[in-house]
Structure 1
Amino acid sequence: MESADYLVIGGGIAGTTAAETLRSLDADAKIAILDRERYPLYSKVLIPAYLKGKIAREKVFLRNVAQYQSQNIDLYTETIVAMVDTVKKEVLTKNNKQFAYKKLLVASGGTPRKLSEVFSSTTPIEPLMMRNVEDMDVIYAAINGAEALGHSLTGEAKKVLIVGESFIALEFLEIFSLRGFEVHMLARGKYWGGEARFGAEGSRIMEENFRLHDAVIHRNAEISLIKNDEFYLKNGEHIKAPLWALGIGLTRDFSFLPDIEKNAGLFCDEYLRTSDPDIFAAGDAAEYYDIFLKRRITVGNWTSAFLQGRCAAMNMLFNREARIFKAIPAYTLVNLGINLTFLGMADRETADDTFELSDNNRLMRVFLEKGKVIGAVLINRFNDKIEMTKLIERGAEKNEVAKIFS
């Protein structure tokens, strides 16, 4: 049996940051990472940039094995955790390796949902997904193969259906649009992205930009049947597309931790501690208590995962000087020239009130709860991000926001 003072499940940005932070603060500790991935740390944020032709493939990779070795961090790749015994403080992997730990960090991340989780299909055409490097290479090959067929035969090969209304779906839209594909996008309701997030005006701005880039939007369009490369929708429409891509959100698997309290993520306090005081969580795995929003939330973005990995490491090491994780959730994406920023709880289903400020394809949609600001969606208003973040932190009221920005 191997043993570690600090054992990390997951070698993504949260897990690697935690391990490197621990090493910088404790030169002698035994630190190990168990990672299901084949490759050491790479940037999932940069995968779309590579597929858009903006960077070389090697730029996606951020660490190599030698860099872990130089820091005396034991990295076990292609290692899947089967069970954690929280009483014995032992981890069993699916290849029957055992690891004892003193403190454990779960940074196992999430994986994109499969269509089979929401729809039963027997289609032989596998959807394109953006989970890892292997998926990245499959997408790259599919694009190049379709372009070759499109030039030698007909343009029908350069057609793709994008299922989902997530950030990944937007990345797929830009990837294929930039490569000259005919892109079809499904909206489950009357607006793409849902009225709860963007509202009618925000959806108008988004959809107008989609159309400028020749994307076709299918409304009230959920799939009812897939037969080979033909997609039959519940609204009666029919689409024939040789390629299709999925961006329908994340799923998280914590079956290896039956004794820890959980919901969408592992329940954590403001110090990123789970219900077991010797087990912490970070990144997509953590459903932590946000001291500003006064609720448990999950935040699935690169910057937050980095910050949580660092905070969790400090709290694993310095129990008596625990640090509260304090950061308003924020995500920014530039999609086909549109700048999108999401802050805090940016969803009408969470808030009990909203108000908007808009002009000339710029929008600020503010979400409130009991009269206090809890989130915002900014379209082409990136410069307002810092001020709006401060307003969310202090729970500003509606009139204060309107006074500052109107």
Structure 2
Amino acid sequence: MKVLIAGGGIGGLVAAIALARRGFEVEVLEQQTEPRELGAGITIWANGARVLSALGLDALLEPVKSFVPGSRLRHGRSGRIVAGGSLGEPYAARFGFPMYGLHRGDLRNSLMTVAHGSPRVRIHLGQRVMSVTQSADRVSIETERGMRATGDALIGADGIHSVVRSAVAGPEEPRFSGEVVWRALVRRERLTGAAAEAARYSSIWAGRDRHFLNYPVRGEQLLNLGGFVESDEWQSESWTEPGKKSDFDRLFARFHSIVREMIDAADECFVQAIHERAPLERWFAGRAVLLGDALHAAPPHLGQGAGMAIEDAMVLARLMGEHGSDPVAAFQAYQHKRQGRIARFKAAVIQAGRMFNYGNPVRGALVYGVAFAMTRLRPQPGSPQSHWLDTYDALED
């Protein structure tokens, strides 16, 4: 069977590699003309690390992984550590695989290398999918440049503005989440003292209607920064829209001096309105199916956006291998297996956003008082609220 994949991002490339190893011929159509380092940092937890290891990515990723000793929830203004969990060796021992930070571009380039090494995978760059047509036993796509490809199945991994999603569920625009994120990468060598120590950890600094995060990436050479602010004044979704560092600094002027030092150390920053996708009752139509952000884009408050796309891709590829020449049966099984988990994930993202952006000081004191007590009464690797995410095994399900 031949499978077409719209989108050569993380989910699309994981699906391509996993399908090729199950004997499928795969064509990936990616709109970029050449791989670029889009975006900034991502976190890979045990559920995603397990899949990447099985696909043979460990050696390629080892030089660019940033292993984090622990996670911390801190009060934005005072800097006080409210809650936290051990990562590193305790986390890896509990869940079987480590948690680490990566630059998005490093992961994508490594996946590209593995995909290019498979004789069953062909990747076409600079081919943006514009339309989808289907018959009873075939599906075809046409790109902006006029390329036409036909296969037995189509996977829509083409992101939040997915053309394949429109073919599956009809026209629908992503919805604004009500949050804007300011992003930056900082060379860790520029930080000193308490800021340099804080840069070793994955930290969330909580505040009223905004929060700040930091964690290391690219072999701990860089620090990924994200400042999340509730706002409806900015609507651009571009990952590469430049922002003014003075605005970034102003928005977090009342936060702890460590946060301000991290922002000041950045050369440039980018600003993006966070959008999301509403849940679908049906994840496929005919021989076309969705995964990743094309299906369930959500704010990045759990650090599991890449993890969910990786899980989707592996589970879908495994089921397509099991169902052989019947992709529709595979799609039905895929939705059945994944729908409940994705619904729980989306609900947890909303809950996390409310926790990090507390509505008023009284509510904040209650929420963080409980978190403080839980951490000290029952310390565990990782976060107790997210163990159900970390333990998931997409290879076995």
Structure 3
Amino acid sequence: MSLSALVFSADDKVVRVLRRVLSELEIGMELSADAESAIHKLTRRRFEAVIVDCADQRTASRVLRSARSAPVNKRAVAVAILTGQTGVGGGGSDLGAHFVCHQPLSAERAKTSFRAVRALMKRERRRNARIPVETQVIIQVNDGAGQLRAVTTDLGEGGMAVQLAHRPKNLGTVAIQFSLPGSEDVIQCTVQVAWENPGRQLGLRFVDLASETRDRLKVWLDSRAPEFEQDDPPAPCKLTDLSLGGCYLETGSPFPLRTRLILSMQVAGSQHRTEGVVLVMHPDLGMGVEFTRTTDQQRADLEKFIHALTNGNGVQPAIMVEPEGLETAEPVNAAPPKSTPADPLLELFRRRSELSPEAFQSELRKQRSPAPKAVPHKASV
């Protein structure tokens, strides 16, 4: 199944560059030169990406809103092409876009940016694919004091749809358990209600799946899902700042805000694999990532990695990053527990809206310790 993108632009130069870049990245392109045509297609056909020329920002915003409101394209990756240094946020959030490209659009820079776009397109399509399947689900209610039994109607990486005999009030976030048909795997996890309909059918979104559970689910789904292209390989990044709470990565292809990532880090024989969510995104420069799994063991492993890094005699760590998907909710850990030690790096990430990219980079440089070996919980590279 090939990837496809809707392009809304009447600028021949923009269209020419995009046609070349998307063709080289093996992404199909559907062109609409007027808003009505673009909106008509968005309501009737599925696209993995929507690319909008923002020469007229009001019209561009209307097209992007239409993509978000169309059930078939609400999860499409949105790209805004801006004229000059328009006052739109670095992540394009003012227009509802995930990625931003600036005019004049060159093929070389566009291809760098669209590598990240393509990787996210593939992950979002795979993550939101649903396999029709019927298996029993046990739902814990009333803080575990009671149980409901339901039957799935479909299952995917991001969640499932279930049919209930009756809908309890205030279901909220609950624990569930189910078996994968044809295997001995039993999945236990937490879910949130994403949607419901009058027919007592609920959409449940997985919350905080353990890494090993997610891997088992992926293997099971891949054995039954339609054939998709392979995910893009992890992309190398340069680690410049690291704390127990997060890191800043320099890359020409940063992922947008609220992208969930898997990070593999290696230095001097020490390896660490963790997950995070993007809190800061600077187009063409880099991204700030907050770590989202902070068990005692993961924290101890990260401390060992920081120790190896700060005692590595200047050896550069190898950092590989791959997207896990877009997080629709607000970033996790937005308000750390009071018992958590202060983390200046995360505090800087949370101030992102107050700072221009230049001011942010200046603050980042000020935080870097001249003697990283004396500071075990903060390292700069």
Quick check on the output: 1.3 is distance in nm of label points 7 Å out along Cα→Cβ at positions 45 and 349, derived from one of 1, 2, 3. Which one produced it? 2
Give the label, chosen from 1, 2, 3, of the structure having the highest value of distance in nm of label points 7 Å out along Cα→Cβ at positions 221 and 301. 2
Identify the structure, out of 1, 2, 3, from whose coordinates distance in nm of label points 7 Å out along Cα→Cβ at positions 5 and 61 was calculated to give 1.5. 2
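Values quoted throughout were computed directly from the atomic coordinates according to the rules given, and no laboratory measurement underlies them. As the structure is a prediction and not an experimental result, all values here were calculated from the model. Cβ atoms are built from the backbone, for glycine too; each structure is taken alone.
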